[in-house]
Each structure stands twice: as C-alpha cells, then as structure tokens.
Structure 1
Amino acid sequence: MSQALVQLVPASYVVFLRGDQVLLQLRQNTGFLDGHWACAAAGHVEAGESASAAAVREASEEMGVRIRPNDLLPLCTLHRSNSGRSPRGERVDFFFRATVWEGSATIMEPDKCADLQWFDLARLPEPMPEHERFVLDHLAAGTLPAIASLGFGEG
C-alpha cells in the first residue's frame, strides 16, 4: 500500500516566563485565530533557518527583545495533525522557554497584536489555540513531555 508523503510545516514559539506567569499576546488581523490569546512570539521557521534561530528572530520582530541563543531553553516539540485533511497541514512546533532577555517586551506589530499581558499559568485566558493551551497546561501541571503529539487520535 502506497501512502502520500506528509510535508511538515515547522514553527517556533517563545514561552516568556516570569515565575509562574506567561506573557501572551491577543491576535488580530492575521486571518488565523484572531481574538485568541497566544504565545507572545511565534512564527514559521524560514528556509535555511534553525528552529532556535527562528525563535530568536520572532522574539525580536514581535516583542522587540533580544534573546541570546544560549538563554533559549528547549521546552517541548509538538507534532500535530490536521486529521488527514491535507498533507501540508501537519505541523511540528518547537516551544522554547525564555526567562532571560534584553529589553522590555513591547508590541512591535500593532496591526497583528491587540494586547500583551502576563497571565498566571494556572489561570490562562480564553480563547487560546488548542496546541498552545496543551503545552501551557502541561507545563503548569509539571507533566510536559519533551516530545508530544496532538490530533492523532491517541489516548
């Protein structure tokens, strides 16, 4: 039986942490999950770019902060499915923890970000993208695996 190859779309996320609080942005005018609270910095990994370099770049572009690569700590890699709707729809998300950075986190793209706030990990706002809530809920509970999957019908 022949199966189609799946093309994974990689993205990097920066989870800015201050104690038990996480910095989230309110998405707007992006055409995808507008009105949802999401990680303060995230985006697709560009061709020829590593996942960690993408995270550093996104933190600078979206929040105006500088993160040294050594201060960006791997948190979780999440493989998620679109339930077979498209071979391009599967994603691999690289989540990094940042507790040290230079500068003050500021909305750098006001056309895409309506608000920026710190939230307790135990009391996250609604709505949130399902995959980001999955990671943050497991982080808060101390049960976040290094590698996880979502949407494959696993128990």
Structure 2
Amino acid sequence: MIARHGTPPRAGVVYRRRPGAYAVLVRGARLLLTVQQTPEGPDIQLPGGGIDPGESPIPALLREVREETGHSARILRHLGGFREYTFMTDYGFHAEKVCNVYLGQVGLRLGAPSEPGHSDLWLRPQEALAVLPSPGGRRILARWLAAGGIGRR
C-alpha cells in the first residue's frame, strides 16, 4: 500500500484516480523545480504531472519536465511514491493522485516552458524542502537527502 500524505479523502466525495510521475532533478548542488502561477498565487512543485492514458511513467515524466521547465532530463531511479487527495482546479474534479517520484539529472534547456503559467526555479535542497507544499514530495526529498542526497546519485 502506498502511503497517503496531506488531507484525507472526504466522505461522500468521488475521487478519480490520477497516476502521476514527478522528479527530484539535480544539477550540481541545486534542484530544478517548477513554479505554476495560480489564482491563489505561485505554487512550487517537483516537475512532473499526470500520466495520460496509453503513456508510460518515464516518457510522461520527461514530457512534463520539458513542458513545465523547458529542460530535458535523464531519469536515474525510482525514489518512492505517495497518494494525496485533492481538488484539481485545472481539470474540475477531485482526484486521488498516485504520485511516483524519480531521481534524475537535468539536461539541456530546450526552450521556454510550453505549459502556460509555468517557470523553472533553481534551489538548494534545503530551500526546496522549506517551500514544497506537498507533504509527500517533501518526505521523499527529505529521505533522499538523509541517505546522502546530492553526494550520492
């Protein structure tokens, strides 16, 4: 069973299962994150997103990284996973997000992010831990850092 983080599911709400792939992306001593501008303000996230029907996790993750940050990436290994229950404003439905997080290296900048309202953000790992709103993403990042993080890929 994959761990749940964040708000528990609400009784009476129908949640659509939404598989996703996300990445802790490293270049040197910094991590590449994405910032999405929302009506509530900026939302800092691990790059990644939903896996579309017929898509495999790694190609979906590489597509999302390119769309959200403008960078290519190389995925090295799986770090862990978590579930979270949320309302996805962009899509208009409640979702059980099943999030798998991978470790990767940042590649070339291929251009500007193509996903509207997104930009890239470079932070040191401890800075990223302080600003990531996702409890599951923070837990996986903290566990990776405690195991040697930047020094051990």
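Just a few scattered comments:
- Structure responsible for -6500, with helix-only ellipticity at 222 nm (-39500 (n - 2.57) for each DSSP H run of 4 or more, over all residues; to 500) calculated and labels 1, 2 on offer: 2
- Structure from which 19, 16, 9 was derived, semi-axes √(5λ) of the Cα gyration tensor in Å, for residues 12-75 alone, options 1, 2: 1
- Given 21.9 for mean count of other Cβ atoms within 10 Å over residues 52-59, calculated: source structure among 1, 2: 1
- Which of 1, 2 leads on mean count of other Cβ atoms within 10 Å over residues 60-67, largest value: 2
None of the figures in this text is laboratory data; all of them are computed from the coordinates on show. Note that the structure is a prediction, hence the values are computed from the model and not measured. Cβ atoms are built from the backbone, for glycine too; each structure is taken alone.
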